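Some structures to go through are shown next.
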Structure 1
Amino acid sequence: MNMAKNDFDENIKILDQYKMVLDESAIVSKTNTKGIITYANDAFCAISGYSREELIGQPHNIGRHPDNPKELFKDLWKTIKSGKVWKQTFKNRTKDGKDYYVKSVIAPIFDDEGNIIEYISARNDVTELVKQEEIIQRQLKDPLTGLKNRTALYNDLEKGGVEITLMLLNIDRFSTVNDYFGYEIGDSLLKVFAQHLLDTTGHDYLYRISGDEFAIICVGRMFDDALRDQMIEHINKLENFKYNVAGHDISINITSGVAHATYSDVYNLAHMAFKEAKERQAKLIFFNDNTALTEKTRNNIWMINKIKSAIEEDRIVPYFQGIVDTSTRQIVKYEALIRLVESNGTVLSPFWFLEHAKKSKLYDKLTRIMIQKTFDVFEKNNYEFSLNLTVQDIVSDETREFLYQILESSPAANRLVFEIVESEGIVNYEVVVEFIHTVKGFGCKIAIDDFGTGYSNFSYLSKLDVDYIKIDGSLIKNINQDEDHLFTVESILFFAHRKGIKTIAEFVEDEAIFGKMVELGIDYSQGYLFSTPKPTI
């Protein structure tokens, strides 16, 4: 008898330890068979905001969020009443109305005869994980149409299999819709078009990749005449549809390019077919080895293949051009400039290949190579150095994270100047401002490159908290012959001095130009007079 009692007491102790471990590691509650709470641990009280007294005796749906579908809880009760364990992640609501997410396991408890006597629920708070996933999904979705975006397209292409078919579509002369009807009507048309595209194709793999450009991945289909005919039919339906937006009947025309290839090549080839269709003013071009291509398109393919080979064979390299202190003529910093070295040793400037890379999936790779190789050089000296970034680089999540990881660990981070290319225009201020704030936390500085022409805008310089203005070389090289250029440079200098921003003159190629830089009081000068770009410093 004593032995049996000892065994019983020992089992109770073990069960108490199990309960303690569960209570310490999870949100735990128990209910009777009608769902009335009979037990709630401290974690449940803490996350829900209810006291234990407020919870016990209440239905377990006291914290249920109204966003959850009724079918979810029908499935819950059906499962646990049948004696099975139910697992799901869902949203709950705290006492004061805040949302939280739990990953829940609910199991029935049986008596000796196999009857269900109560239910126990063990949950983990996964609110942060769910919110992070929601952020990621928002980054992969076009906010206007609800379709996936360009980043999602690239991600899906990476996991798309050996060979897939990609169709790129463009609404012809869409800018005229915005000009004539206004941007609100233009946005509404894009939403209607996206929905009709979804209805017409029935594809889950639909993307809005830029303003008026869309993409379709055809999964599990042979690239045959039937698929070609179907794509032509899709375009005809899209063009013949009556688009009525805010009482306006709007007709559209479509240009499309299609390619069937390996996932690594298909976007580039579809884009080539699309550009070919634009060149020929054709409705649709299918790319294959027998496609008659214009010289321009053939050159695009040739250069993209050249870039891919250079990446694979480690022939993308930084060259460095010195920047002098105008008052001393001494090199005090360097700018890193991308170069592509051909297999025969010929060195190509970005003029020949960078735009091709931007139109393909290769551009981000070039940026990351330049970042890594430039840091490898300047971690071995004490010079300040600069890297060029485009807005495309800054809005790329992958490039930003790659850069932040290097900045966190590199001793050269506080000597880096980011030259943001001003000629592209800076429209996404929020992302750019956040990026600048983050990198300045690592001690980096900011320069606006190519300032003075194109998209130049004095108002955003203050918003972006820049340290340097690099005056566009087209203004500098003719400054002694063109009074308008001189006036523009003087205006930039007046603004910069008032704001405490340092100035750098580009294209300083002779002593006459340099003399003018000294006269104007420009802080730094850069050009062939002092240094040509070289592979070493």
Structure 2
Amino acid sequence: MTNFPWLTVIGLIPLIGAAVVAGLPVGLTDRAKHVALGFSLVTLVFGIAAALQFENGSTAQFQLTEQHEWIPQFGVSYALGVDGIALVMILMALVLTPICILAAWHDVPEGGKREKNYFALMLVLVTFMVGVFAATDVFLFYVFFEAMLIPVYFLIGSFGGSRRQYAAVKFLLFSLAGGLVMLVGVIALYHYGPGGSDGFLVSKLTGLHLGATPERLMFVAFFIAFAVKAPMWPVHTWLPDAATEARPATAVLLVGVLDKVGTYGMIRFCLQLFPEASKWATPVVLVLAVISILYGALLAIGQTDIMRLIAYTSVSHFGFIVLGIFALTTTGGAGSTLYMLNHGFSTAALFLIGAMLVARRGSKRIPDFGGWQRVTPGLAGVFLVAGLSGLALPGLSSFISEIMVLVGTFQRYPAAAVIATAGIVLAALYILLMFKRMMTGPKPELDAPVRDITLREKLVVAPLIAAFLVLGFYPKPALDMLNPAVSKTLHFVGVTDPAPTSAADGSTK
């Protein structure tokens, strides 16, 4: 089965599912979500099967590879492959998709064209997400990178809240601006590359001697696009509006998966293709990362809209991820890639459970709650667990990755690590203050009885809580997949981990 086109099949299944959902006849339109859920589960099964073919100890840069000529005159190939980082990101996307579809069960009226379009767009987005993580041709990556904007724009602009058009256009403009800058870098990279019918392959573009100035300019072009997507300060302002106005399931796919393309791109392209420029830019990137950590956390503390608060927490979390990436240490890099996985699950839980609470209260404003744990104790409990995972409580998933990022950063840039540690304190503030304002206090007076967590909602939340615990207590399987890819990336950059201080000083005990 090694020659089986696993990645193509995984990308095609949701696309076929989208066509089936969109083409359902009038009498079967109420089955759109069932069909979408079925296709998402089949895709997940194929994703797990592909993961079982992956060999952690392999020396190959990419596995499950496929390569076919596409536009040979321009050096473009249809080339797919994964390392441990890409595979983990794809699996995260495939796990979150059925959870999001189940969470979105009642997001749009049943039996109409809007319901078909909604779930079809979600499946199309999955295809593009698989493609962007699996592409090993730079131009093919760019195609998927831009194609993702289309379903997200319509998911926000057609199905979002009262300011959905503003949020969708803002998201599109920011993303297009970053993408156009990146396109200039892509074209320049081909110009300076080896050329030929497969001149855009990542393997062909790794290790080139581009010259200091061209390499730095191309690094900046790629980094700007990825910083917008990540999102990093100061190009983060599209995220709070998009995440607040989007349906909760869309927000999860946007923040939990789509935004990881930014940090994934920094690892795959910025570090690997432009190693000297990456080292040159590291001080500035670290400053931006630390600002993102503190700025996002401080703004989260001051929010009164629950969805907007969760969006700002992600700005802070992405700051930690970028910090670990550009620490240029094995521990920091492994922590960042694990953080990308953990953040996907913790943010999904916060958005989806927050949406369940909003649906019952009829308001996103935190002051409109108060005493809500006396109304829905089950929802309050899982919301607390999701929040504790977000603030990196020991025993839950985010703790390991956050500590690894800080330790890895401290090895090379101790000042940045010490300042970033303040983000942990601020995280405790914004999570615990939010919980206190929403859940504690006297029981509110309600016009009608309110149901606690339902069976469908338990099915949504259960796998996320399980992920917190499994990755919190036993992250080894994930790290075994991620570590080799991180080590290879640092080898391309040409850096090694700093020696321990005692060894460097020649001191002994």
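None of the figures in this text is laboratory data; all of them are computed from the coordinates on show. Every value quoted in this text rests on a predicted model; they were computed, and no experiment measured them. Cβ atoms are built from the backbone, for glycine too; each structure is taken alone.
P(r) over Cα pairs in 20 Å bins from 0, in percent computed as 24, 58, 17, 1: which structure among 1, 2?
Details: 1: 16, 36, 32, 14, 3, 0; 2: 24, 58, 17, 1.
Derived from the structure labelled 2.
Out of 1, 2, which structure matches 26 when percent of Cα pairs over 32 Å apart, for residues 187-386 alone is calculated?
Values: 1: 37; 2: 26.
Structure 2 accounts for this read-out.
Out of 1, 2, choose the structure whose coordinates give relative contact order in percent (Cα under 8 Å, 6 or more apart) equal to 8 when calculated. List each step's numbers first, then the result.
Working: 1: 8; 2: 15.
Only one of 1, 2 returns 8 for relative contact order in percent (Cα under 8 Å, 6 or more apart), namely 1.
Supply the structure label, taken from 1, 2, corresponding to mean count of other Cβ atoms within 10 Å over residues 91-98 with the calculated value 14.0. Don't skip to the end; give the middle numbers.
On the way: 1: 14.0; 2: 24.6.
The read-out was computed on structure 1.
For structures 1, 2, which has the highest computed value of FRET efficiency 1/(1 + (r/R0)^6) of positions 283 and 499 (r between Cβ atoms, R0 = 30 Å, to 0.05)? All intermediate terms of the calculation are to be shown ahead of the outcome.
On the way: 1: 0.05; 2: 0.90.
Ranking 1, 2 on FRET efficiency 1/(1 + (r/R0)^6) of positions 283 and 499 (r between Cβ atoms, R0 = 30 Å, to 0.05), first place is 2.
If FRET efficiency 1/(1 + (r/R0)^6) of positions 347 and 371 (r between Cβ atoms, R0 = 25 Å, to 0.05) is calculated from each of 1, 2, which structure is the one that comes out at 0.80? Each step should come with its number before you reach the end.
Values: 1: 0.80; 2: 0.45.
Going label by label, the one that fits is 1.
Given a value of -14000 for helix-only ellipticity at 222 nm (-39500 (n - 2.57) for each DSSP H run of 4 or more, over all residues; to 500), point me to the structure among 1, 2 it was derived from. Could the numbers behind the result be given before it?
On the way: 1: -14000; 2: -22500.
Going through each structure in turn, the value belongs to 1.
For FRET efficiency 1/(1 + (r/R0)^6) of positions 443 and 475 (r between Cβ atoms, R0 = 25 Å, to 0.05), which structure out of 1, 2 has the highest calculated value? Please list the in-between numbers first.
Details: 1: 0.25; 2: 0.05.
When FRET efficiency 1/(1 + (r/R0)^6) of positions 443 and 475 (r between Cβ atoms, R0 = 25 Å, to 0.05) is computed for each of 1, 2, structure 1 gives the biggest number.
Which of 1, 2 yields 0.45 for FRET efficiency 1/(1 + (r/R0)^6) of positions 123 and 363 (r between Cβ atoms, R0 = 30 Å, to 0.05), as computed? Display every interim value, and only then the final one.
On the way: 1: 0.10; 2: 0.45.
Going label by label, the one that fits is 2.
Using mean projected area of the Cα convex hull in nm², for residues 227-298 alone for the comparison, can you identify which of 1, 2 gives the largest number? Mind dumping the intermediate values first?
Working: 1: 6.0; 2: 4.9.
Going through 1, 2 one by one, mean projected area of the Cα convex hull in nm², for residues 227-298 alone peaks for structure 1.
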